[in-house]
Structure I
Amino acid sequence: MPTTDIRNARRAFTLIELLTVMAIIGILAAIIIPTVSSVRVSANKAKTKVQFNQWASAIESFRSEYGYYPSFDSSNKVNGGAVSSGDHLFHDILAGRKRDGLAIGNAAAAQNRKRITFYTFSDGDFADAESTVPDLLQDAFGNTEIAVLVDENSDGRIDSSDYSSAPIVAGMAPTTADIPSTGIRMSVVFYAPAPDADANNPGFIFSWK
């Protein structure tokens with residue numbers, strides 16, 4: 001056999017070697033892909049908690065300025081006060097203006113009388129423009145079902161004296177294990193559905209856990 005033929009034969013992969021390499025790649029992909037997905041979920045959970053803490057700080061700044069906590073929609077949901085006119089009670093109270101920059105409506109103006117900007121919302125805080133509800137606030141997972149509870153009576157805890165029942169988000173409501181009857185020793189809390197959670201398998205992202 002000519003020397004060149006021998007070299008080419010040595011360089012070529014056999015079918016067994018090729019199948020072995022493909023099997024190794026498949027095993028590595030099976031290991032890496034779930035890990036990447038898990039890392040992404042963990043990162044978005046952390047991002048959501050940071051977002052909730054920033055909103056809570058803005059609400060605390062409101063209280064420091066006016067001496068009381070803002071009163072959001074009776075549903076106790078971040079997007080509960082969003083209406084077709086463009087008003088968004090949660091956003092407008094904390095931003096001191098509408099999203100389009102226009103003056104806030106009467107419901108928000110009655111609380112934020114000085115039109116102070118306590119928080120500057122970014123485009124990432126809102127659902128994508130392609131969404132059917134682009135003007136609703138969202139968390140890092142795209143959830144627009146976000147509950148907000150505040151210590152309305154300023155007794156140092158959030159309990160049933162501050163709300164009639166824990167808001168239901170995405171068909172789920174926290175249990176007493178999540179919000180004990182003795183309340184939560186915080187002034188402002190948020191929660192939203194956890195990834196892949198549903199009524200049959202409830203789960204939440206809590207700002208206080």
Structure II
Amino acid sequence: MNPRFQQAIALIDAENSRDPNVELIDGRPVPRELLYSQRLTEWLLRLDPTASEPLQLAARSQHICRWKIPRAKYPSTRAGYHQWKNDLKKFHADLTSQLLTQVGYDASAIARVHALNLKADFPHDPETRTLEDALCLMFLEFQFGPLAEKAESEKVINALRKSWAKMSPNARAAALGLPFSTAQQALLERALADNQVTS
């Protein structure tokens with residue numbers, strides 16, 4: 001790792017460390033978005049141990065300072081949700097570009113990270129596809145369970161189908177190796193019973 005890359009990761013982690021929302025890990029509070037970024041990086045490197053610097057930077061900053069644009073500020077409609085998601089992507093990409101400029105990355109490298117943050121040209125861009133795979137696998141490992149406990153079954157199944165449809169064959173194979181509970185496995189099997197998501 002070159003010093004510039006290490007500085008960029010440190011800046012991104014410092015921003016995410018300010019998240020007022022925390023999760024308890026082994027009894028220790030950890031800022032939620034810092035934890036998210038670390039877990040996403042771990043999945044990325046499991047899928048591609050030789051991931052490029054821009055791809056690693058995009059993964060680390062995918063949700064940078066996400067708490068600053070809460071869902072509650074947007075209408076509770078499908079259009080409101082999509083507007084929130086689009087505004088978040090631009091916010092994450094723009095803030096990351098500012099941090100990369102601070103540590104001396106050139107314009108082409110910054111533009112590449114920006115495009116990856118926006119998941120541009122998915123699924124045709126191989127790196128964007130790998131990033132999306134990592135996002136889906138992180139959802140399945142860490143967020144699927146809590147969602148299944150609080151949301152209606154059909155909402156959970158819909159989320160599973162959407163994730164599965166975006167995943168590559170390698171990511172799907174990795175997903176099937178995760179240690180799901182009996183209830184989670186049943187929901188996943190219901191989601192995958194739809195031929196449209198298994199093709």
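Any read-out appearing in this document is the output of simple, stated calculations on the displayed coordinates, not a laboratory observation. No experiment lies behind these values; they were computed from the predicted model shown. Cβ atoms are built from the backbone, for glycine too; each structure is taken alone.
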- Note on the structure: Computing P(r) over Cα pairs in 10 Å bins from 0, in percent, for residues 18-89 alone for each of I, II, the value 19, 36, 34, 11, 0 comes from structure II
- Note on the structure: Re log10 I(q)/I(0) by the Debye sum over Cα atoms at q = 0.14, 0.18 Å⁻¹, for residues 58-177 alone: value -0.61, -1.00 computed from one entry in I, II; matching entry is structure I
- Note on the structure: helix-only ellipticity at 222 nm (-39500 (n - 2.57) for each DSSP H run of 4 or more, over all residues; to 500), calculated, reads -20500; among I, II the input was structure II
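I, II: which one has semi-axes √(5λ) of the Cα gyration tensor in Å, as calculated, at 28, 19, 17?
Details: I: 51, 21, 14; II: 28, 19, 17.
Of the structures listed, the value fits II.
Using the calculated result 2.2 for distance in nm of label points 7 Å out along Cα→Cβ at positions 50 and 106, pick out the matching structure from I, II. Can you show the working numbers first?
Numbers: I: 4.1; II: 2.2.
Answer by label: II.
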